[in-house]
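What follows is a set of structures for review.
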Structure 1
Amino acid sequence: MMNEARSKTRAALNTARSVVITTHQNPDGDAMGSVLALRLILQQQGRRVTVVLPTPAPSNLQWMPGADQCTVWTGSETDLQVLQAADTVVVADLNTLGRLGSLGEAIRTVHATVVNIDHHTHPENFAAVAWIETEAPAVCSMIAELYEDVHLSAEAAMCLYCGLMTDTGSFRFPRTTSHVFDQAARLVRQGADPVAAYERIMNTNAFARERLLGAALQSLRLEHDGRLCVMTVSLDDLARTGTIVDDTEGFVHHTLSIAGVQMGVLCVQLPDQIKCSFRSKGNVFIRNLAASYGGGGHVYAAGARIAGSDLQATVERIVADAATVLSSATP
């Protein structure tokens, strides 16, 4: 039986005629899987659907069904007309319109019904219909649940499987339950290819990205008796390897692969800010630490962007602040 928020979400989508679907900047596998699968499902039901992304999809996700048909928001008159013509706007996999840049500001002005489907904590109250499941392993899991009575196309199943796989860390993160495996099995039965999904997302890295990873691994340092691991990527590292900030996606996971580490941080230097990714495990929760820098996320995975370009000063600040988080947890 559907809970009330899920039921209201399904009802809103059932009555929609023209839909715009969007997700956060620098979309990951769950974000892209969510919007692309939902687009396919709603189109199958006769809706007019446009996916509008605030920034382009990363290269390793551009093969996904329908990714080539997404519109990237520029704020042009044409973009505004598409948004204003929709009777329903679905915002997936984010808890604040701030993560959409100028697209988020435009959404605040529309007369359409705004629907938010998300699994992050501390959501902003911006939607007429909000379905928030903070315990869900992925938004793709929520959408698979929303349409569990619908036979999905192979393309939609593939999109949902990709999001489920990536947001569970290839089925190894804490919220990987038996229900997740049941969902994955259903998606495979309906046409998802787990071998192709992993190969295309995880094993298509450019040589330059691997060189950047080498530089990042060289930067690793341990703090607080080995419970904190910090990784850095400087502007010089990016320039020397011919890479961009998007190429650092997933680097932070290497920090938690070291024995004894309970918290890992990746700091990437940009011209005017430091992009920080936080990861943790056990009873170390880092969402509030990220929030103290103006960021957010989950208890074990969060991020923030800290103003300024002084990489070393930012690292030292985070190392100092992490002491409080670690001291409140059992080693």
Structure 2
Amino acid sequence: MLSLPPKEVFQKQYIRYAEAKFHLIKQKYGNIAQDISLKLPHGIAMMNATERISRRSGLFNDTYYLSSALDGCFHDIGRFEQYYQMGSLNDALLEKKSGIKDHGNLGKKILLANDCSFLKEIVPEGKEYWNVFYEVIGEHTTVRNHNYQYPISSLTHSFQDFSLEEVLKSRRKEKINQLIALKIAILQEADSLEIFSNIMNGRWTPFLSSNPKNFVADDVWNDFMNFHLIDMKKYKDKGSWTANSGFLLRYSLLVRKTNFVATLKDFQEENGFQRIWQKTVSTIKDGQNQPSSRIDSKLIEAQKYIQLAVHNLILTSPDGFLITKDSREEAKKLTLSIWNNK
């Protein structure tokens, strides 16, 4: 039976690897840049986030939750070598210089080059899981392998009659591929929403403005209200992008990109809305970059609207596990109806 140690064990292994790379990076470049230094706490944050989403979703058992945490902890292991090689975290530059598609592919290559040494220490008897782990790390940036390109809705009940161990030891390749697809989906979702954690914990401070010239444009607002993912490039090309549009863009990720109900519940219970708003208000500046007491009325409305929208996304989920295309549309209609009649 597959057995994983407490997550503190592989967290320690991860920190040991990262700190060794930091030592080499400092020797080569003379300092540790912020963008790479943040990857260490990012791995630990992701370890906890992926475990929480999996646990809240009620998937499998404790072994699965720990394996999900392991995915999150090591998912960006390629970033350290990427920075050491190039002094940059730009994946396009990585591909141009080395032919390696992205940092996920590089991470998989590093793990394999170390002859499974990471996993041999953490999961010495878990050979069935090693290949799954490598594929999750390698594909998490962009899923290129068509074997893992399952619609998220098809994974809703894929594992209700199986334990993790049964899936790993089976000869059913499709079931293992579905497992990999599910783990990648959870990892990508946690990764895309890590931006909120960075804001809440002070690792990144977004710029916002109280200058009327920088308030939210009507076309950006309409996309936000209709559960559309806001296209930054489109609005920059049109000249209607402002600093405050980013506030709506980040919240649009919650209603458009979130597939797991557990993610939204986790955000709620972490007091995400209140903490994001506190950080937002404290960083709003006027035209001279001075603290301002003025707040764009659209931001105030957006803060209230998104909380209603998330509540309805959870409410309309048919199985309490996945947010489907139909349930998202139902949540949008319900939210707009309530909002327009308040």
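General remarks:
- Identity of the structure behind 2.5 (criterion: distance in nm of label points 7 Å out along Cα→Cβ at positions 67 and 131, calculated), options 1, 2: 1
- If FRET efficiency 1/(1 + (r/R0)^6) of positions 195 and 235 (r between Cβ atoms, R0 = 35 Å, to 0.05) is computed and equals 1.00, the structure in 1, 2: 2
- If distance in nm of label points 7 Å out along Cα→Cβ at positions 51 and 219 is computed and equals 4.6, the structure in 1, 2: 2
- Mean projected area of the Cα convex hull in nm² derived as 16.6 - corresponding label from 1, 2: 1
- Origin of the value -20000, where helix-only ellipticity at 222 nm (-39500 (n - 2.57) for each DSSP H run of 4 or more, over all residues; to 500) was derived from one of 1, 2: 2
- Computed over structures 1, 2, relative contact order in percent (Cα under 8 Å, 6 or more apart) reaches its largest value in 2.
Only the coordinates and a few stated rules stand behind these numbers; no lab work does. Quick caveat: nothing in here was measured; it's all calculated off a predicted structure. Cβ atoms are built from the backbone, for glycine too; each structure is taken alone.
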